[in-house]
Structure P
Amino acid sequence: MKGPGLVALLLAPAAVAQTAPEPPRPIAASKIVLVGDSTTAVIGGWGPSFCAYHVTSFAACVNLARGGRSSGSYRAEGSWDLALSEMRTPGYKTIWVLIQFGHNDQPGKPGRSTDLSIEFPANLARYVDEARTAGAKPVLLTPLTRRMFKVGKLQNDLDAWAAAVRKVAADKQVPLLDLNAESSAAVQAMGEAAADCFAQLPPGSAPTGPAAGAPAATEMVVQPMAQPRLSFDRTHLGVEGANYFAAMVTRELAAAVPEMRPLLVR
């Protein structure tokens, strides 16, 4: 072979080498673990909407919040141990854990209530310390407001618990999402009728399914298959409420933890 054809043949390997694609770069994925009570959990909380619509595919979002739990009972039953296992999972660039308690720490909840002045803040501080030891980055959230009004004014019965969370966050130098302050201001501004649209069912609705005849709750009956207990109340969230407050959490998180912004979807 002579002429241009031979030259092209000789140069072909060099051309292939120059255009060969680069090998894929290893993924630098992160993880977000949600810890808390029913106002964060699946069926009743903002967590499902947050994980579904506000986190990119470069962050695994694991919702380990459970209905009816306090800062004490969540640990006592072993749920915190499961959360720590998620935090220790290798392969992730960064793991954050969002922690929100308060509703079931209030008085009058047998087996769950904690002392506000000592036990509740001590529980939160211990969660922060153990999350850090596990290699995760903790973020504290003040408890989502209830939507109860009296003569047109929102009754924020969680204000004292929110203040305790703020103090722990300051003492431990942990990022804080003041969800109680922002959610209470938003609910007060919209008024009772608008806020009632955030419930699982409309006002006056009879509980559906397993909830009929039972106290308002967000637990699930697991036989023969899991079925949610849906009811109207001013603590738990339906789909509209979950979407609204998940967007609020996302905005607060982007402001409080700037390094998470590339993982968050507004």
Structure Q
Amino acid sequence: MDRSPVVAGRFYTSDGAELSVEVNGYLNTADVPGVQPTLLAMVPHAGYMFSGAVAGKTLGAANLASTVLLLGPNHTGKGEPLAVWPDGKWLYPGGCLGVEEMFAQALLEDIPALTADTKAHDMEHSLEVVVPFLAALNPVSTCVPIAVAEHRLDVLREVAAGMAAVIQKRGNPVSVVVSSDMSHFVSADQARELDGLALQAVLDLDPERLFREVRDRHITMCGVLPMTMGLMVAKALGASRAELVEYTNSGVVSGDYEQVVGYAGVLVS
């Protein structure tokens, strides 16, 4: 089953040629990727005018595998808590990114908590806005999109262990790409302070601390659940370092520093 874009013309242009120019422009701002494989990349998912530069600079510097496990939050509340889009293609203006059906089926067969469910993705923007970047980086790459709304840390831990086992068993490398914005609608100073706590846990490769910091300090990081799980997967695959590529907030574009959203780009290898 193919997925058609739902935020084209709002979060990014609906013109395919313009989209290609814009996305490649963002990617071209990145440093040259290193030789070390990227196990995980975290990028934001706001409208491109606000967060496209962070996403491009981060993904452009990544050394991603040709298969991507794409994890994002579920803003709509629809569907299952761990919803896998199992097949078909994800369309965007001017192109598409294929879903790797065999990998999706292996995950579904080996991890009971995962469910094949497209409803969770129907109106969800967090993964859609990342797809044009992945396709621009590697037009023949494939993905398995998963919307994550599971709040139980023990379940996230169990699923992450299962994902890592499936990846190791398949033999071919997989990179995890997590879609997440940081603090929402606080001052720029508050966002920098709170996001700094969450990001330090990420940089220390400590997913449990990330989960606790966000929960206990009421940090409005919308993708903390997929990032917690994704970081657990990366650690199980041997992650040893994390780098903050960029951090900014919406006030840089809007001029409003009293009510901002924070955006961060992180690479884990």
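Just a few scattered comments:
- Structures P, Q were shown, and relative contact order in percent (Cα under 8 Å, 6 or more apart) at 26 was computed from Q.
- Among P, Q, which structure scores highest (criterion: distance in nm of label points 7 Å out along Cα→Cβ at positions 134 and 238): P
- Here the criterion is FRET efficiency 1/(1 + (r/R0)^6) of positions 110 and 190 (r between Cβ atoms, R0 = 41 Å, to 0.05), and among P, Q the highest value is seen for P.
- For 108 (volume of the Cα convex hull per residue in Å³, calculated) the corresponding structure among P, Q: Q
Values quoted throughout were computed directly from the atomic coordinates according to the rules given, and no laboratory measurement underlies them. What you see is a predicted model, and the numbers here were worked out from it, not measured in a lab. Cβ atoms are built from the backbone, for glycine too; each structure is taken alone.
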